[in-house]
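In what follows, structures are represented as structure tokens.
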Structure I
Amino acid sequence: MPSIGFRLNGVETEVDADPDRSLLDILRGPLHMTGPHFGCGANECGACNVIVGNHAVAACDTPLWSVADKDITTIEGLGSAERPHPLQRAFIAEQALQCGYCVSGILMSAAALLRRNPSPTGEDVKGALDRNLCRCGSHNRMVRAVLRAAAEMAAPQ
């Protein structure tokens, strides 16, 4: 098996695996990242979204070879219980999550948006979250949460 290296949540990581294996399989398997969830397996639901570079991608249909030497962020690298990311705080404050299955992918889509556009409009947020499916009906609260996080991140410290 070839060895493929990348930075996972800021840590240099190397795995020996079939380069055509999905990034999701590698993250959830040997790397023990349980945040990205398997949803559809066809890049249709967003439950497995992670950030590669500055863009949210579906890990379920991203081959391992395509992330060689790249920066990957999963929900585990976004924040922690002790130091939550502003998005995580905002989602809690706005009660923008219910069952939790889709939320890690939605947070990663939102974080990628805020990396590229720190002052999004409501329409920008809706566009960024458009490929994420949630059956709980929290969409409006999610949009408010992302806008709240953007405002917090823009405020002087």
Structure II
Amino acid sequence: MSLEEKVMGGMKDAMKAKDEALLRGLRAIKAEIIKAKTEPGANGQITEEQEQKLLQKLVKQRKDSLEIYQQQNRADLAQKETEEIAVIEQFLPKQLTQEELDAAVASIIAETGATSADMGKVMGAASKQLAGKADGKAIAAAVKALLSK
């Protein structure tokens, strides 16, 4: 079942249950799917990889907004962003723990034979291997920490 079908089914259930937070998150996903399908060259189709990137982008946007709302003491808006993040993350693969991320990055560093000056090389390989499993900021922090040792 495609992401769009899962979202549509979830929207029906959320409407019946009158779950506003779930419905808001699902509508955001649906809007991004439609937007991605109608982009030039998409031919009305998106791949599973594109779906994952789309979901990651949505989570990142909401985390950035959440941070701003928390700085401005807007608990009401921060709560909405937190709810939407939880809904969107249901469709993403399980995220790696910090220990798992460090181990994966360490093996990538060993494979590439990278030194402290090779952060770009390691980041490229790590981003490809860990796509969807870890946040880009977390990957960058792990790479930087392990290369500086």
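Readers should treat all values here as calculations from the given coordinates under stated rules, not as data from a laboratory. None of these values were measured; they are calculated from a predicted model. Cβ atoms are built from the backbone, for glycine too; each structure is taken alone.
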_Of the structures labelled I, II, one was used to calculate mean count of other Cβ atoms within 10 Å over residues 17-24, giving 17.5. Name it._
I
*For distance in nm of label points 7 Å out along Cα→Cβ at positions 41 and 113, find whichever of I, II sits highest and give me its label.*
II
*Source structure (of I, II) for helix-only ellipticity at 222 nm (-39500 (n - 2.57) for each DSSP H run of 4 or more, over all residues; to 500), computed value -24500*: II
*Structure (I, II) behind the derived value 12.2 of mean count of other Cβ atoms within 10 Å over residues 33-40*: II
*Computed 16.6 for mean count of other Cβ atoms within 10 Å over residues 25-32 - originating structure among I, II*: I
*asked:* So if we calculate FRET efficiency 1/(1 + (r/R0)^6) of positions 9 and 65 (r between Cβ atoms, R0 = 25 Å, to 0.05) for every structure here (I, II), which label has the highest result?
replied: I
_Say we calculate relative contact order in percent (Cα under 8 Å, 6 or more apart) for every structure; which of I, II gives the highest result?_
I
*Looking at structures I, II, which one was mean projected area of the Cα convex hull in nm² calculated from, given that it came out as 8.9?*
I
